[in-house]
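Next up: some structures, all given as structure tokens.
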Structure P
Amino acid sequence: MKRNNIRTLFYGGLLSLCCVGMTSCEDYLDKAPESSVNPEDAFKNFRNFQGFTEELYYCIPDFAHGYWNNSFNWGEDELISFSIDYHMGYKVDMGDFWGWQSSYDGWQCGWMDRNNTVANSSDRTQKSLWPLAWYGIRKCNLGLENIDKLVEATEEQRDLILGQLYFFRGWFHFELMQYFGGLPYIDSVPSSSEPLRNPRLSYQECADRAAEDFRRAADLLPIDWDDTTTGKATYGNNQQRINKIMALGYLGKNYLWAGSPLMNYESQNSRSYNADYCKKAADAFAELLNLVEKGQTQYALVDFEHYTDIFYTFKQNSKNPGSTEAIFQTPMYDWWMGSGWCLGPQYVPSTLANETNGVVFSPTANYVNYYGMKNGLPLNDPDSHFDKEHPWRDRDPRFYADITYDGLQVIQNTAKFTSEQKDKQIQYANLYTGGNYRDVKNESRTGYLLHKFTPLVVNGFDEGFRDYGDALTIQVSWMRLSDIYLMYAEAVANGYGGPSAKADGFSLTAVDAVNKIRERAGVDDVASKYAGSLDGFMSELRRERAVELAYEGHRFNDLRRWLLLTEYPYTIKTSQEFDRVELDKEDPTQSRVSNFREEVIVTRNFSEKHYWLPLKVSDVNIYPELYQNPGW
């Protein structure tokens, strides 16, 4: 059984800089002379230079598949089985943000810092953000400093090399900045005679430098490598090569983050949006979306009938998830990403298959509440028609696509049932209070389960759990097209004067962009009562991001940049408690319950210091200008 693991077909062997046994960012940036590649070999022609450059793709960590089970949703969205204390999600709940570092993570379950990181490995568990970002930055600078040695290449090939190097230098800096704040922006290769002494910049100063790199990349790169002369050598396998759309997407995201309240507070001591940065973000997104709307790219929103294709494929071994909507993804490193052996089990309780490894990740009730009604209104709106006796009725269609709720039939094949496993016991999700799908260790802690990344038939009775091997592939994108529309909406509303504003040269207003995503899902437009003011619109925009991008690793950073991480109700995690009155097996959305209520399970006691992760002590001790984040 074969899967197209790493979609890029390499031009040549990877000319690597060995990445072993390093302890600090300076170690990654300042390499011993004997570990450097021979410039006569690495840079003399396009094939070799591209082989050198393509190791940068191997430096993209897989945040969703960092270990056999993996925590990557650190907002108020998810709750891990009771007593599982080694995941970063648990450490975040406890306010222990040191947990991102491998020295504080005994099981090495994280994706940000692993001791066994190896740049050119095809093992996804050897990828982590902190070491590979610094390593990748150095590699980008090494390539840029040697670009003049590329003499056996066309102008197109030279532009392709430069575009990738500029993109990755900006991307690695951006990914670090959003967690740690302003950092040194490294644009040269330090040497042993001139060690790293660059001072930390403000967030916005860093963002300006990253924007220069993303802009250069966007101007140099094609929309689709398949349409270039050079790309014909790997035609049909260029989907993940860095292109203009990726560069424009991150140019806009970088500017929007710089304009967000947290980053503006760090840089300008103002807790509001920075309109100038938001305008720049809106303009970049508008440039991208104009190309998409005019059919000039390979990207398009996926119709809702095929919505799951964005997140997983099942028994389609020649096809990777993402469809036409995924813009930037982690390479498919190895067949273990066939998620019957990796990410999938953490969402399946032991009732369905005894393959949870003692870990179940449950959607919190407070987060599921963001899934409003099909009429487009939030649950707490008096006009929404939400009924606590029929809480599953007429909800946003994405609720049914993502969430396993009480009474949903999850097992079709009853032939494997034993005499003790009767229909009423497990065939339907018994998520009511006291139901056998509820348990703090091996089932749901919250009254909900997640099936956004796993089809319901994947259980111990229909398809088997381990039996399907690598037939299920889950891939969570770093960036997809619906996110671009929503970021555009946020940027243009806060940069250009409100929900009805639009960027120059683009037809969609902020409200139009949100409605475009809702229309795809079959949800009514933003109601006029919310679209008429910036505050009302932002409440719906934040809710829309929560639903559309649920469990894709965005929420923690969104809450941080909005300065909401420390604010109630974003500090609580709740369960849904209720009694089942009547189960409608034909249409569980019509089932009736009573005593519908929430109970708080976790309250996260955060302070100002929790808006930034702490830097490694070994790094801040290198030199005074690389100082620790406040409060740590």
Structure Q
Amino acid sequence: MKVSKWSERLFGTPLFEPLVAFSYIFPLLYLIVFLIVPVLSMLLIAFTYDGNISLHWFKSILMDSYYIQLPPQGEFAQKLTTSTGESLYLIRGLDFGVVLNSLVVAALVTLFTAILGTVFAFVMARYNFKGKNFFRIALFIPLLVTPFVNAYVIKQMFSEFGLINYIFHEVLHILPFRIKIDGLAGVVLAQSMAYYPIVYLNAYASFINIDPTLEEQAENLGSRGFHLFRTVTFPLALPGIAAGATLVFIFSLEDLAAPIVFHGDPLAKKLMSYQIFSKFIYGLGERSPEIAALSIIMLTLAIIAFLGIRKYVSLRQYAMLSKGGRWKPRISDPKPWQALLIYLVLLPALLITIFPQLGVIMLAFSERWTTTVLPQGFTIDYIKEMILNPDVRRFIVNSLTYSGAAVILIVLLSITSSYATSRFKGVLSPILESIVILPIAVPGIVVAMGYFYFFSAVTPENSPLNPTSLYGFNPALVLILAYSIRRLPFAARSVYAGLQQVHVSLEESSINLGASRWKTITGILMPLISLNVFGGAMLSFVYSMSETSVGITLGSINMAQAPITAFMKEVLMSAAGSINIAAALGVLLIVVQITAIVVVNVITKQRYSFIGLT
């Protein structure tokens, strides 16, 4: 009797079943050991000074003008003169100090992506216009991740003699002077262009799911135009917009690619992600309390944003009137002035934001790109080198191996955790549900630092798992574990959605007829959710292949075993011309991502598979 009550309280089932217990315990222990404990290991270092518990490192950071600079220093824009004697305005941003710079950049990126993503989502959800299919396809292009290279293309676009100055200054004469965007402004620009589709996808899903009768009733009461949007439509779509904006804030906070690309400007280096990375790389082997404290500050800001926006959304009501069935979204033809805005404002904005991915492809097949508007020359040498050069090919093999192994763990974790939380309502269910989604709120650089401290503390000095090992560190297992943690929420969300669509009565009938829990799961449940498992696994694989923060931090310790992203970072910061090889690898990642999207959409029939980001 005691065992029965204990089992029902913990696992939500009166009979103790090893399979149910495993579904709870395995993902919980895995996430505690490889996510919570590494973060706690950083806490121990960050709060220790001279062998005692202390806030010394946090005080030294927060009271240092290098980290907190008020009022801000520098000029937002400087007027210069080009080599041809023309006026040039260099836009860099203001220096608020490392911590505040990171917050300001993340806030601005969140604001810009929220505006752009919401506008695109509303137009795509509510209007029929010529070229809509082109918009629909093009809006997915910025989601094709090409670490470092797309930011490099953006930097070239907004350089002194780049594409933007060519179009708006030389051809259209809209700008009376040339502009160059660098420093923190360059980071904001690069991140905004890369991340706004995340808000778009989430906002689009919200707009098409709004009950049209609510807007019709508001119109009957006299509400029209922007007032209707502000008071009815936007509040109902806010959960999706907020979900996308939250992810963007966290992604911006942890991003390393843009700061590394713009690191030629000292201001771009004054971001928490870059400071943690650079101090770690140049002080390798040291369990630096300052790095740990800065990582904890970043983690705290990310979690506050994640929990704060979720709490704000949960406090509001978003009830729909209709029950059951499907309604037809409100779609109409745009008025002439609306069509004018779509073609004269949104279309150019869309073309500009998809150019970085097109630029990556051009760069991979070009000979050089220095001070010209577009890459010059045509060659396939870099594509051939990527395929034929064993020194380059090994990084591809490394990434495929690490990502493939991580996906196996991710599938097992997502199936067990989703099954436990969707089918049983024990005390552990809400804990497991929260901890599975937690990796979304943990910046990758924090995971990397936590793993460095954790494995250097728990493994012997001569172990290949010890990052400080004098005998050689092999990052393979550590990266596999990190990928499995970082990309778990994508697959878990997909599997959970599949389980929600399978009625529990099917399993109950099987068990009542004498089938075991294992037979029921493998014979009935798994075939029904196999497409969801496959879709989630493909998404996790794609994002593991392009994982940046963990890959370049832990992978760079031993370049022989490093993934693609670590090699791309190395060639970007090395001799001139190497960026073309990185671009060729970027094309490979684009091909992998497009293949995954097509396969997932064709096999699983999910029209918007990347909505799984939230």
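What follows is calculated from the coordinates using simple rules that are stated; it is not laboratory data. What you see is a predicted model; the values in this text were computed from it and never measured. Cβ atoms are built from the backbone, for glycine too; each structure is taken alone.
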Which structure, out of P, Q, was mean count of other Cβ atoms within 10 Å over residues 193-200 derived from, given a value of 13.4?
P
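Out of P, Q, which has the highest value for distance in nm of label points 7 Å out along Cα→Cβ at positions 161 and 177? Intermediate values should be presented prior to the final figure.
Working: P: 2.7; Q: 2.1.
Evaluating distance in nm of label points 7 Å out along Cα→Cβ at positions 161 and 177 on every structure, the highest lands on P.
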Which structure, out of P, Q, was helix-only ellipticity at 222 nm (-39500 (n - 2.57) for each DSSP H run of 4 or more, over all residues; to 500) derived from, given a value of -19500?
Q
For 39, 34, 25 (semi-axes √(5λ) of the Cα gyration tensor in Å, calculated) the corresponding structure among P, Q:
Q
Computing Rg/Rh (Cα atoms, Kirkwood Rh), for residues 273-400 alone gives 1.04 for which of P, Q?
P
Test item: P(r) over Cα pairs in 5 Å bins from 0, in percent, for residues 65-104 alone calculated as 7, 24, 20, 16, 11, 9, 9, 4, pick one of P, Q
Q
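To test your reading of the models, identify which of P, Q gives 4.9 for distance in nm of label points 7 Å out along Cα→Cβ at positions 73 and 601 when calculated. Spell out each step's value before the answer.
Details: P: 1.2; Q: 4.9.
Computed on structure Q.
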